[in-house]
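Have a look at these structures, which come just after this line.
No value in this document is a laboratory result; all are computed from the given coordinates. Predicted model only: the values in this text are computed from it and were never measured. Cβ atoms are built from the backbone, for glycine too; each structure is taken alone.
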Structure 1
Amino acid sequence: MRFCEILGQEDVKHQLCRSVQEGRIAHAQLFTGMSGVGKLALALAYAQYVACPHRTDSDSCGVCSSCMQYQKLQHPDLHFAFPIVKGDGGDVCDDFVDKFRTLILEERYFDLDDWYRAMGVETKQGMIYEKESSEILRKLSLKSFVNGYKVMLIWQPEKMNNSCANKLLKLLEEPPMETLFLLVSEHPEQLLSTVLSRVQQVHVPRMSEDTIARGLQQEYAWLSDEEANSIAHMANGSYLTALKTMRETSDNQNYFEDFVSLMRNAWLVGQKKDYSALLKLRQWSNDMADSKVGREKQKAFLQYVQKQIRENFIFNFGAMEMNYQTIEERNFSSKFARFIHDGNVERIMEELGKAEMQITQNGNAKIIFFDLCLQMIVLIR
């Protein structure tokens, strides 16, 4: 992967290139930042830049044998470690590395949920196990294939268990010759303090809205300026969030309609004593509890509603730069937001959080959603 293929982050690219040109290649570097800002892509482009014999001031050449191997993520001196779920698929990262390479080449921007989905283990939590530390030591003890740096890229190092982290610490303290550790983390505060003290941190900042909007229009040529800018604003600095918004447009539209139905009918029953709306709420709760909807979509809907309640509360302050809604959601908020205020916002969020927790615990969905309707009748005023 080359720097020119990565959206934005020009300052970080310049910093990385300059460190190589000036011979200041730290043996252990930690790329940090929120999800979806290009940390993994930058780490890979940096490794390719270090290995390229014909690099320019700003990028690798992209045509030499080393670059060609890096482009396919098949360079013999490039090694990966990442969270896995032990089982039939294997118990070390090499057993899953083909899937990991495929995900990088196809998606470039992805998160842990996407990786678990690629492995087929959405309901489980991955980890970098103790056995992986022995694999890392074995790989880095080998001689470099092309007389350059051996690169160990560890994605999500905060997922290492304590035994693995402690063994990695020894490698960071006394690394093999010409070894480059590139750690890519979203939660560096979860790493051992002793590990943090032995790495050079490279912070990757949030992307600007203009950069995200430009990237979206490059990927979705039919997207209007207004739509791209709206999605970029909602993404809050994460290009991955923007991409997921594009992919989930149909689901979000359904969630929006269900949210409006819940709030409107709850208000009609509570404030207008329109008891025909109570029958609509009963039908709404039955529809939401339908087995065809599934637990994951039920949880996703409740998370969406919590986000909309927060956005409607913020809407009352008139701070549009802090509002992350689509145009349609914002139009609804212009009439609805006044019903979300200091007197009820905390209770509403508590009820929604409780409902989400009960769904997660496999509670009776019909009872949970109808109880939520009754609570909203009392609280929306």
Structure 2
Amino acid sequence: MPAAPWTPESSPGQERDDMDGKKRNLMAIIGFCGACIAFYIGAGFATMQEVMQYEASYGSQLPIVIAVISVIYIYTNLSFATNGSRLQIQRGGDIYKHYCGKYIGSFYDYFSAFFCYMCFIVMCGGANSTASQQWGLPNGVGAVILTIAVIATAIFGLDGILNALGKLGPLIIVIIIVVSAASLFTGGGNFQENLQAVDAGKYELAQVGGGNPFASGASYGGFVILWFASFLSEVGSKNKLSEVNAGMLLSTVFIMGTAVLASVALIMHIDMTATADIPALVLAARVSPLLAQALAVIIFCGIYTTSVPLLWTGVGRVATEGTKKYKLLTVIGGAVGCIIACFLPYKGLVNILYGMNGYLGFLLIAFMLVYDIRSRMSSKKI
């Protein structure tokens, strides 16, 4: 039988190009997945205090919280990236005006910057508690060290250090998975009994949502979208949309899977984690004191890399970078945030600032739904 005639489709060179193209697409998807994870991971998640208050504290209702968060995370981020691509958003904050109109959109634009500053205060609290719990340093030392480093970076632009440490997001996820999984085999209590104790309210746990798992999930999803709105709308406008969305969806699996595993570990050791400011360090110490030391350093570095853009965003919304006004407000804003973090407990900062802002962020979803439905209907008419 004669050989089939040569066609471009069967060209070895074409096949190599196709394979190279698929490899580049896969690497891009993994890259966007890592970026979403790094952007998601802050002091609250890395220390597991966030996981405790929003998720683990709900015991057997944990699946409800995770489901609500996942739905919000997926829908809002698909919307941000898709509309950012369609509208070719050049400045991330502009996406709010498309969703909410000129005036409410401007409010959310400025509020998101203010929210970033409030998150900086939470980061200072996380650094303070990490230094105090793990290394026994006096109250305020951890927050002061972090604040000085953040102010110096924001003013003088130590980009090399920040970029290098910025790879810590995915690493923190891996370490949290390792610590959580390993702690399940280090003599914790009976999971079923501890789960029932959490459900019965035996432990006084700080909790967002007032005992309502739907409210907890809505609040968590609400404050997360205030982080991602500007980020993904701008990323969507400058990159291949299918790769951005695929990376975001892949990040959902890793983030939510890690949250579930961490919640199980926290409940397994609830007698010790219930009162800890930094539950992650309690779990790590159960596995190995050296692991706890290493995790404390990584958490502190992770908090630093998150804190710099938070303070920069908050100050940069009211002052031009590099000006005397910008430098002065950076110093004042950093100092005020540090002082607040030194006098308010870290648990309270997470509970109040994240919870309150989360509900306001959740209201944004109503505007997004109306906008997306109208856009879909308009496109069908055309």
Structure 3
Amino acid sequence: MKIMYMRKFYYLFVALFIAQSAAAQTEAELNQIQSEIAPIGIADKDLEYTAELIIPDLNIPWGMDFLPDGSIIFTEKSGELYLFKDGKKTEIKNVPEVYARGQGGLLDIKLHPDYKNNGWLYITYSSSEGEGKGGNTALIRAKLKEDKLVTIEKLYKGAINSTKGQHFGSRIVFDKHGYLYFSIGERGNRDENPQDLTRDGGKIYRLNDDGTIPADNPFIGVKNAKTAIYSYGHRNPQGLTIDPITGEIWEHEHGPMGGDEINIVKKGKNYGWPIISYGINYNKTSFTELTKKEGMEEPLFYWVPSIAPNGFVIVSSDKYPDWTGNLLVGSLKFQYLERLILKDNKVVKREKLYDNIGRVRNVVQAPDGYIYMAVEGKGIYKLIKK
């Protein structure tokens, strides 16, 4: 009996030793990857622009866009939609009910490029409608009449629902041809959704502005595929923006522990999650040994450690001439705005802006050229010259 007990203790000790050694080795590999990334500097001392709080006392401001009269329409993750005009915040009624669990809620909002003439605005949110318990990401369009949403049309709903609280995405962007792109995260189902074209989640989608499927979408004709899919193999994309010069769609997404990515979204391409990644599990163990594989797109840039990126701008405004062509990305984890300087589509320099301002949930460039930044627990800031 004593010998059996000692054997069990021995095997347990060996198992723990192997697990700890593997975790230490994996963490060491992660540190090696980190050392290969350009270090980030702090630019606040020389910064020409100050962040002016224009809409205070917000909880989790998620999406925002700008009406032709300069007013700001924005979402609160908890399910409220507001219009800020002439210094006054008005709640918009008749907003769809959200599946408010974990990272779910009222997410992004985007005006149609021809909003002035057609009045359409687009919203993504977590919805409990459809098959299964829980929720998944939905896309609607609607019109604003006074302080109420009207003419609501349901354009897309991810299936099936899940009770998991993570990875809903979601961002919306229109390209120069009027196509609508939006993201849905893999809903915490890492090993099934992102690589399966018959399942929603872990994808960037492309639709016509009325919700129909463009005739040249890449997976039309593929058996049982979700034909709205434009690219796949994503984890949780919460940044979508358009390159003002090339018209390309740029995306960033959350990695696990390490491995947040920036990608240029290309038609029909596979971005590899979870087969290739620069990240590891949160318990510091490895889920893949690969960072590249034939047939899968490698990221333009990746972060180790993760910054938890949110919001995305490629600066084109003449109000920030020294930032032209730079990327701006909010950091939820480290609570700053990051500026990434590119040369030939490679990141050559990184800077922290507004260090410790709070969890930066969104950053956008408005039609008037000013950059706005949404910070959790604080509100919406406008970046102006000192």
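Once Kirkwood radius over Cα pairs in Å, for residues 190-365 alone is calculated for every structure in 1, 2, 3, which label goes with the largest value?
Sorting by Kirkwood radius over Cα pairs in Å, for residues 190-365 alone in descending order puts 2 first.
Looking at structures 1, 2, 3, which one was helix-only ellipticity at 222 nm (-39500 (n - 2.57) for each DSSP H run of 4 or more, over all residues; to 500) calculated from, given that it came out as -17000?
Checking each candidate, the match is 1.
On FRET efficiency 1/(1 + (r/R0)^6) of positions 54 and 262 (r between Cβ atoms, R0 = 30 Å, to 0.05), which of the structures labelled 1, 2, 3 is highest?
Looking at the calculated values, the largest one is 2.
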